[in-house]
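*Asks:* Below you'll find the structures, each written out as structure tokens.
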Structure I
Amino acid sequence: MPDGRPECHCVLDHDYGDRDRLDTFNLRTIVHIAQYGFSVVLVQPEEHTPGWVYSIGLWHSFRAPELAMFGGDVYEMEETLNTLGRRAAEGTAPRDGEILPEAARGHPASFRTVEPVWYRTAFPGAVSFYRRPPLPYLQVVWPDGNDLFPWQPGTTLDFRRTQPWLWLAPREHPEGPWATRLRPAPQPP
């Protein structure tokens, strides 16, 4: 930590002995980070689960929290993360618990710290790039049509299930498609 910033353990900052064997995903991520400071990964929807997007590189380049967004159109969420990533590059990264007006395509967004236990299933590309998480990840939570967040009174059960609640431990997470798709594998004792 010679420059006073927390250490980064990514494949750019440390040679893990496999640089000549990095896969296409990691090579593309490195190119995006070199060009833009970060990359946004799109995970396409499956039959019973919406897609999501997440950033890689905000921590490496700016020591800003990585960002993830779930449950909407992946291309619209990608646009939101790119906008928030550019703001982080300019020095205004979001913080846990913050609500930013108009951050999500003209609507407010709330930012919640993701529990590291979710990283391997939700952000496998970031785990591959950073190698030694945890590092800070914030979930960008979007509101319903009345600008209410999923945990607020007045939201419907269907809306509360549109996004995972990754700030909760898996045993506290509500049942539904997200809990099934993202459930972390049990760790050996």
Structure II
Amino acid sequence: MQAPTTRYTTAQISMHWLMAVLIIATFIFGSYLEDLPLSPAKFQLISYHKWLGIIVLLLLAVRVLLRLGKRAPALPASMGSHARAAAHIGHAMLYLLMLVIPLSGWLMSSAYGIPVVLFGVLPLPDLIAANPDLGEQLKAAHGILNNVLLVVVIGHALAAVKHQFIDKDGLLDRMSLRR
């Protein structure tokens, strides 16, 4: 049995912040792409967006492996049962969305019959057969899931700020790059 710790490992912390930056960048990039007129340049930018999504998916696998190898630090004793439950549900939602959103984008590409080619050289398999009607549904789902992620990320950040400046319980130190 592992002894309790008050901090995540340096690898876990680095992965958290790297993925946070990538997810925010991918979200902003995807939002920007929506309003562009169809053009070869837009298709190239969509490819970059897909690459970022696949990278997030791959990093999620690494992050889960790191998490399986090292337990999360204990939550502050001052947190009540409702706050603990909210924290666990919020983290589960983040992990689920980090999995489902890139997969929904990949499924959407497959349904539209547009291959995902990582870095322009590594073709990834289609996950489903081409079906433009399903592609439209997956596009809508991808958008909704991203909006849910935005809400969950904002809630996650606000909870961290609350713990840092109102509760002053040191919770944010668990994920700080500073020692």
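Each value in this text was obtained by applying a stated rule to the coordinates, not by laboratory testing. What you see is a predicted model, and the numbers here were worked out from it, not measured in a lab. Cβ atoms are built from the backbone, for glycine too; each structure is taken alone.
*Asks:* From I, II, which structure was percent of Cα pairs over 25 Å apart = 41 calculated on? Kindly include the intermediate steps, with their values, before the conclusion.
*Replies:* Numbers: I: 33; II: 41.
Working through the options, I get structure II.
*Asks:* If you work out relative contact order in percent (Cα under 8 Å, 6 or more apart) for I, II, which one comes out largest? Intermediate values should be presented prior to the final figure.
*Replies:* On the way: I: 19; II: 26.
Of structures I, II, the maximum of relative contact order in percent (Cα under 8 Å, 6 or more apart) occurs in II.
*Asks:* Right, here's the next one. Who wins on distance in nm of label points 7 Å out along Cα→Cβ at positions 114 and 146 among I, II, i.e. which is largest? List each step's numbers first, then the result.
*Replies:* Working: I: 3.0; II: 1.2.
For this comparison of distance in nm of label points 7 Å out along Cα→Cβ at positions 114 and 146, the top structure is I.
*Asks:* In terms of mean count of other Cβ atoms within 10 Å over residues 34-41, which of structures I, II is highest? Walk me through the intermediate numbers first.
*Replies:* Working: I: 19.0; II: 8.2.
Looking at the calculated values, the largest one is I.
*Asks:* Taking helix-only ellipticity at 222 nm (-39500 (n - 2.57) for each DSSP H run of 4 or more, over all residues; to 500) from the coordinates of each of I, II, which one would give -24000? Let's see the in-between values first.
*Replies:* On the way: I: -7500; II: -24000.
For helix-only ellipticity at 222 nm (-39500 (n - 2.57) for each DSSP H run of 4 or more, over all residues; to 500), the value -24000 is produced by structure II.
*Asks:* Ranked by mean count of other Cβ atoms within 10 Å over residues 130-137, which of I, II sits at the highest value?
*Replies:* Details: I: 18.2; II: 13.0.
Of structures I, II, the maximum of mean count of other Cβ atoms within 10 Å over residues 130-137 occurs in I.
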